[in-house]
Structure I
Amino acid sequence: MTEKKPWKTGVDTGGTFTDCVAQSPDGQMHRAKVLSSGTLRGQVGAVTGAQTMQIIPLPGKVPNLFTGYTLRFLPVADAAFTITGYDPDRNTIAVNQPLPEGLSGGTDSEITACEEAPVLAARLVTGTPLHASLPPLQMRLGSTKGTNALLERKGARVGLLITKGFAGLPETGTQQRPDLFALHVRKPLLLCSQVLEVDGKTGCRRRGADAAYRG
């Protein structure tokens, strides 16, 4: 029996958006873009019934793809609705309870299943509903979340390990000055809260190479 080819997916998770590019086993390319919080944002296009409405845009052409997901209306997201059906031809979804009175087109909405963004993106590109397992796939994942948190100084405090004798390097930097003739230079805050010097092995490889050459 011939082994089924896996999906090939590449995911980049940034501070705001997560982008996914995938190639199906038959060679077709698919793309998805979701919020890195693992949610989909859209707007109510039209209210089509007591418990049905259009949400624009909604990616995916698989019926009931979003069944089981949670729907909230923004900016007040206290009330939560469970999606019970999805019709991709009409771009409508059904929920488990009557919609709020006065709901109209243009209202912002949010859909989530509390899954990580790369998983949500993989479901969208492969057309896999929430209750089903993802097909065999190869995923290459890149993320700038750590870099963004560092630059925005969010999260835990950061320390720097640096070769002994170079503790002042983070503060010295490259000596670039945005305003060359400024009399009062405002240095940017250091990204690290503490610098710890450690013994390095500077020159070891060079000395070994020279010894081998002389030998």
Structure II
Amino acid sequence: MSGRSRLLIDVPFVVFDLETSGAAPSTGAAVTEIGAVKVLGGEIIGEFQSFVNPGHYLSDFITSLTGITDAMLVDAPDIDHILPTFIDFLGPVHETVLVAHNAPFDMSFMKAAADAHSYIWPEYAVIDTARIARYVLDRDEVPNCKLSTLAPFFGSPTSPNHRALDDARATVDVLHGIFERLGSHNVTTLEELLKFKRKRPRRPID
């Protein structure tokens, strides 16, 4: 990626979250909702939200967890129609950095959807707030690095609720809280952040 030496305040980050019909695309689960927030210099400059028709009925467990029902998805576009719009919202691959909490989960669904519909997923740089939080926070501060724990710790006015846009908004506040901590680790540029994310976390995976 070009421009890796950019200061973090000059980098557009898109913080996103997915709701899905199951735990993994390999089991046939699919995306049911996408929520994303674009931030630059600590300010929100755009938001994206859409239900997605997964092509099958939801289990009672998923409906209970998320509050999303089959009736809410029946007229929603399928992922094939959402992907181009969402990728356009993300912006150029050489400028935008993606952020998600437990990013491997969200990225597995996005890449699987792209592959299934013959899209080439752009190779964005990806930051996982859960992983970085495990390095910058101690156990005497928070018992775990779940989004539901970190959001109130960092003073987010949004409570995570297993809805994509709200969870993305909460993750924005976690990201900014983490950025404040990164200064003490001498991380102020994108290049330094990308190197930092490859460090082994100080605390075990929660």
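Read-outs: derived from the displayed coordinates by stated rules, not from any lab. Values in this document were obtained by computation on a predicted structure and should not be read as measured data. Cβ atoms are built from the backbone, for glycine too; each structure is taken alone.
Below are the figures for this structure:
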| read-out | value |
| --- | --- |
| Volume of the Cα convex hull per residue in Å³ - highest-scoring structure of I, II | I |
| Entry that produces 26 once relative contact order in percent (Cα under 8 Å, 6 or more apart) is calculated, selected from I, II | II |
| Structure with the greatest value (metric distance in nm of label points 7 Å out along Cα→Cβ at positions 135 and 151, set I, II) | I |
| Read-out distance in nm of label points 7 Å out along Cα→Cβ at positions 39 and 71, computed value 3.6, structure in I, II | II |
| Computed -4000 for helix-only ellipticity at 222 nm (-39500 (n - 2.57) for each DSSP H run of 4 or more, over all residues; to 500) - originating structure among I, II | I |
| FRET efficiency 1/(1 + (r/R0)^6) of positions 103 and 183 (r between Cβ atoms, R0 = 25 Å, to 0.05) from the coordinates reads 0.65; which among I, II | II |
